[in-house]
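All of the numbers you see were taken from the coordinates with simple rules; none came from a lab. What you are looking at is a predicted structure, and each value in this text was computed from that prediction instead of being measured. Cβ atoms are built from the backbone, for glycine too; each structure is taken alone.
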Structure 1
Amino acid sequence: MAKKNGRLATVYSKALFEIAVRHKREEEILKNIKSFSDVLRKHANLATLSKGLGFSNQEIFASVHEICSLLQFEKLSTHFIGILIEKKRLGLIHDIYDSYHSLYREKNGILKSVVVTAHDVAPAIKQEIMNVLSKITGKKIQPSFKVDPEILGGISAQIGSRIYDASLRTHIQSLLG
């Protein structure tokens, strides 16, 4: 069932992305779908809407339309969410967002990365790290920063399957053989 849902989410996200590109609204719709997904994750009582438990499509649509209006969603986003309600696919919204976001990153040449430091670093240092990684890859970087005191110092960055390890721990291990 999970595989089927993953494929369905991909189909829906590709259709939405194609429409968004045609209307030059990719980023706005990305933000809308993320916001809606976040709202459903954050509010457990709204998550029942995504399952349709005990609610008619009209009741779900009315509630969702109000949420979309309050959040000032793009009309395309609101219409898309309405289609998900109609097809009883609202529960796919999180997977649809993930797939849509991947399509957005791919189109815009953005790479995800995981950057590990021994301690939290200042925003200016984070920006410099992003700039260096962008120069290395020739693409924009969307980093996720993590702290791991076990690396002792320095930095380790993973972009796709590639790891750039300039941590003190790795340097010491290489010296010790």
Structure 2
Amino acid sequence: MSTTTDFKSPRHSGGVSGMNQMTEAKLWRNPCPFSFRLNYLAMRYNTPCYDWVQKTEGLSRIEYVVIYSLALCEGGQAKDIAISSGFPKNSLSRAMSKLEKAGLITRQKDSQDKRNQPLFLTDEGWALFNRTRFVFEQREQELLEGLSEEEVKTLSNLMAKVVLNSAVLDDEFPADMTPSNTEQNTL
């Protein structure tokens, strides 16, 4: 199902958004418009939020992802954060060590299973989360401005369906995948 027009034109005069030509092409004349739009929105959300956290709290994006993750799901483990965030385990391990040394998170040891180390925010970690989360909430509201309450509900429901669809997808494509053995080649 295609939702774009004019795949053949590498440049297009004018535009629908007033953005630069490259962004226009990627958003509106792309054979994969949905995926690029999701990525673009994630960039417009994440970059200013994590930059603000870096400037005000001195935490990197990956460090704050650990804080945010544990605020949403206390007792999570490194593997859970890796799966839900896409960050490599080794990078998360370094971030968690730094956060633990800073007194923002704590690990509980399991005497029966050394690999099982649930993570929790400390009081200082909770304080940091509570004083920073408003920026993420505010940015989301800014992105949704112009949509009615009903449109926001519809968008949320549709995105939830796409998320659930994505959960069953393989993380890698088969090595023998070529345009000739895919369902449809649109270019």
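When you work out relative contact order in percent (Cα under 8 Å, 6 or more apart) for each of the structures 1, 2, which one comes out largest?
Looking at the calculated values, the largest one is 1.
For distance in nm of label points 7 Å out along Cα→Cβ at positions 79 and 95, find whichever of 1, 2 sits highest and give me its label.
Going through 1, 2 one by one, distance in nm of label points 7 Å out along Cα→Cβ at positions 79 and 95 is largest in 1.
When Rg/Rh (Cα atoms, Kirkwood Rh) is compared over structures 1, 2, which one is greatest?
For this comparison of Rg/Rh (Cα atoms, Kirkwood Rh), the top structure is 1.
With distance in nm of label points 7 Å out along Cα→Cβ at positions 39 and 119 coming out at 4.1, pick the structure among 1, 2 it was computed from.
Source structure for this number: 1.
As an exercise: FRET efficiency 1/(1 + (r/R0)^6) of positions 111 and 127 (r between Cβ atoms, R0 = 25 Å, to 0.05), calculated from one structure in 1, 2, equals 0.25. Which structure is it?
2
From 1, 2, which structure was FRET efficiency 1/(1 + (r/R0)^6) of positions 23 and 167 (r between Cβ atoms, R0 = 35 Å, to 0.05) = 0.75 calculated on?
For FRET efficiency 1/(1 + (r/R0)^6) of positions 23 and 167 (r between Cβ atoms, R0 = 35 Å, to 0.05), the value 0.75 is produced by structure 2.
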